[in-house]
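What follows is calculated from the coordinates using simple rules that are stated; it is not laboratory data. In this text the structure is predicted, and so the values were computed from the model without any measurement. Cβ atoms are built from the backbone, for glycine too; each structure is taken alone.
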Structure I
Amino acid sequence: MPAVRAERLRPDAVFIAPDFGRYRAVSQLTREIFKRHTDLVEPLSLDEAYLDVTNNKNGLPTATRVASTIREQIRHELDLTASAGVAPNKFLAKLASDWRKPDGLFVIQPEEVDGFLLPLPVGRLPGVGKVTGERLEKLGARTVKELRDVDIAVLEKNFGRYGLRLYELARGVDDSEVVPNRPTKSISAEDTFEHDVLLIETESIIRRLAEKVWSASRKKSRIAYTVVLKLKTADFNILTRSRTSDSPPSSCEELTEIALGLRARVNLEPDQRFRLVGVGLSNFRHPDDLPSQSALFE
């Protein structure tokens, strides 16, 4: 639930400011525990990561033993609980890790994949939200088992390249590798409204989101050259507008003005209402990869 909605529902609620500095410090300590077991660690967020422990540093006989050891070390050294999922690939491991939160271990052995996966609703698959779920239901696929019965040509016709991904996920297939030190591709912030709003009413929200994104981008060593504005209409259609420039935003104010300029490029009826707005930065480049600027004066 967005904090703004919680505040409207309970004006007397007490909101505690987050301490992201503390979160990052503890996150780093957690990753140091991961690194005792494998160098193949792919962080997803401050509190989540993929680990490839096919060849773990301590010679533990199974991935389950590695996961149990890591959880014990986190509890003993950081006084925190941790959930873990063990599975043949990243997609299944993610599902498994969510299965017994906030303090559990769930294992999917290769021969157990179908028994675990087929009864699940399609909404448990990554990328399947409300709209995609409704479209799949029209094709007769409410569960993964039913999705597996849909012909790949039908999925590609209705969902494009994502149709192939759905076809593979329904079969428990995910060939993506654990990639350590994956560079940041984008930074974004978005807000979902309790009541749909008009486009003209979004300026203050865009300004607040731009400030949040700009603050997050200052912690990166790379520079973003693309600004993205995301909007979701009341009927769940998603619109994006973007601008890429040779001169990246140099301040929060400039980022905000670009985002508001992108809003002006949305050509819909004035009475169209929106349920979500987001601001993002992408197309990150390292300063060393950029061409040097010639001197203007000698």
Structure II
Amino acid sequence: MATGFVQREVCPLCGSTSRQLLSDLAFDESPLAPFLEDFYGGRLAPAELASERYRIQCCDDCSFIFQDRILDDAGMHRLYQDWVDQACSLHKKRSAKAKRFRQYAGQVKTLTRLFDKAPQQTRVLDYGMGWGYWGRMAQAHGFDVHGLELSALRRDHARQLGLPVMDRLEQADVEFDFIYANQVFEHLPDPRLALEELCRYLHADGIVYLRVPDGRDVIQRLRQGGWSPDLDAIHPLEHINCFTRASLIQLGASAGLRPFQPPLRLEWGSLGGGIRREIADRWFTTHLMFRR
């Protein structure tokens, strides 16, 4: 079956048509071909992509980094339903170490301090919820959690955990106080439009949390050594948008959002590590909270 691609003619962040090419590789040749075969466990044959190339562009006007040749809708469906190992993905969630769930709990603990009302009165949307484990943690703390997920398999699993799930925003009949989007916007063909649509379901005093891979050193590394498999922020096929902290803030501004600093989360038992985390989160990382 032929795999289709589409061309992104303008910068997905600012709409500019001026860009410079940072990387241009064939999907069916080294180094990409062996990487793709190994990463997808043989479910993707690079020969299917023989007529296409992996191209990384940098916008001349806003410096946003993105792939300009991306899978079409049918190709995206094949990628996330067929090529990604669903059983392996679920196993990673089910067998995650306690550290992962402590991280979820810490995020939800911060959430409890953002609103002057009971958790049961606080509507939360887990946007791109995956298998539903973060949403379940928030639900366990009393929040009114809803999930949006395109994968039917993952929706079914989240429902088994007791979470209400939808596959389209239009199915939501409420406004949300808090929207959580963790590792989502790097995958979206039109991140600016997606955030604008999402904000239509955000309460006037609501908060949006965006977390994406950090691409702060991608340009330098591409110019010095070329593409390598550890450049996850520009993962071929999947991470089609590469954000820095500045470009994530710009994305928020395009939807009328501004970043803000949540309350400090420090505990005596881990004060040193907590301070380092707070410094990184507040000034360097690519996970931020926004409000109107």
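Here FRET efficiency 1/(1 + (r/R0)^6) of positions 151 and 255 (r between Cβ atoms, R0 = 35 Å, to 0.05) has been calculated and equals 0.90, so which of I, II was it run on?
II
P(r) over Cα pairs in 10 Å bins from 0, in percent was computed and gave 6, 26, 34, 25, 8, 1; which structure, I, II, did it come from?
Going through each structure in turn, the value belongs to II.
Which structure, out of I, II, was distance in nm of label points 7 Å out along Cα→Cβ at positions 7 and 207 derived from, given a value of 1.5?
Traced to structure I.
From which structure (I, II) was percent of Cα pairs over 17 Å apart, for residues 143-214 alone calculated, if the value obtained is 47?
Label of the originating structure: II.
Matching task: 1.6 is the computed value of distance in nm of label points 7 Å out along Cα→Cβ at positions 55 and 79. Pick the structure from I, II.
Answer for the origin of the read-out: II.
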